[in-house]
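Next up: some structures, all given as structure tokens.
Each value in this text was obtained by applying a stated rule to the coordinates, not by laboratory testing. These numbers come from a predicted model, not from an experiment. Cβ atoms are built from the backbone, for glycine too; each structure is taken alone.
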Structure P
Amino acid sequence: MKTWKLVSGILSMILFVIVTFQSCAAGVANSLEANGETSGSAGVLVAILMLAGGIVSVATRNAEKKGGNIALIVLFGLAALVGFTGFGSFSDLAIWAGWCLINAILAVVAIVTKK
């Protein structure tokens, strides 16, 4: 799981940049269309939680205790919840929320399989 935490943490930090730019574009489009959607704001929140989860994942990859995995479950789980409930016309947000859900599930697996 150490390798997965490192890889998923680095990928989450890289994806933060992509999700942030897409969310800003979606937010501008929502504002210009005045359609009342909040998918751009939800995307920014998902991006911030994804960055925080990536940092925690890299920082706690060698930790022996469960605290780091619990933090990953909370961060990535919250990001997945926000992403799936608020994607609206920004359909790519469901993809990023799926990535966060995968990371949260693997953090649960890491807790369960820990000796």
Structure Q
Amino acid sequence: MRTDDALVALAALAHPTRLAAFRLLVQHEPGGLSTGQLAEDFGLTQSTFSTHLAVLVKAGLIMSEKRGRQMIQRANISALRDLMLFLAKDCCQGRAELCEPLLAELTCC
């Protein structure tokens, strides 16, 4: 991942609604959630929520797909992985044992 791409992704996640929506979509992988369900969960109109989704789509963090009459939003797990690797790649000067607590935290849940 390039630094510019990481900055776009981090900026997209730097809003409480977008961060919460992305985290919710990650929890609902691989099925995703409809735009209507997301808007309802956040108490927003679909048009207002669509603005937030557009930022996440532009950042490559979510993908939209049409299923029948509904638009389903899904987290782009590959983009999440790339962002996490970008942030942690040079962690601890290459000493993997220092990252073990982080990995243990991820695998325990």
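Suppose you compute helix-only ellipticity at 222 nm (-39500 (n - 2.57) for each DSSP H run of 4 or more, over all residues; to 500) for every structure in P, Q: which one lands on -18000? Walk me through the numbers before you get to the answer.
Working: P: -28500; Q: -18000.
Only structure Q yields this read-out.
A value of 14.1 was derived for mean count of other Cβ atoms within 10 Å over residues 10-17; which structure in P, Q was it taken from? Please list the in-between numbers first.
Details: P: 17.4; Q: 14.1.
Corresponding structure: Q.
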### Message
I have 4.2 for distance in nm of label points 7 Å out along Cα→Cβ at positions 50 and 90, calculated from one of the structures P, Q. Which structure is it?
### Response
Q
### Query
Given a computed value of 0.95 for FRET efficiency 1/(1 + (r/R0)^6) of positions 26 and 66 (r between Cβ atoms, R0 = 35 Å, to 0.05), which structure among P, Q does it belong to?
Q
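Could you tell me which structure in P, Q was used to calculate Kirkwood radius over Cα pairs in Å as 15.0? Intermediate values should be presented prior to the final figure.
On the way: P: 14.1; Q: 15.0.
Computed on structure Q.
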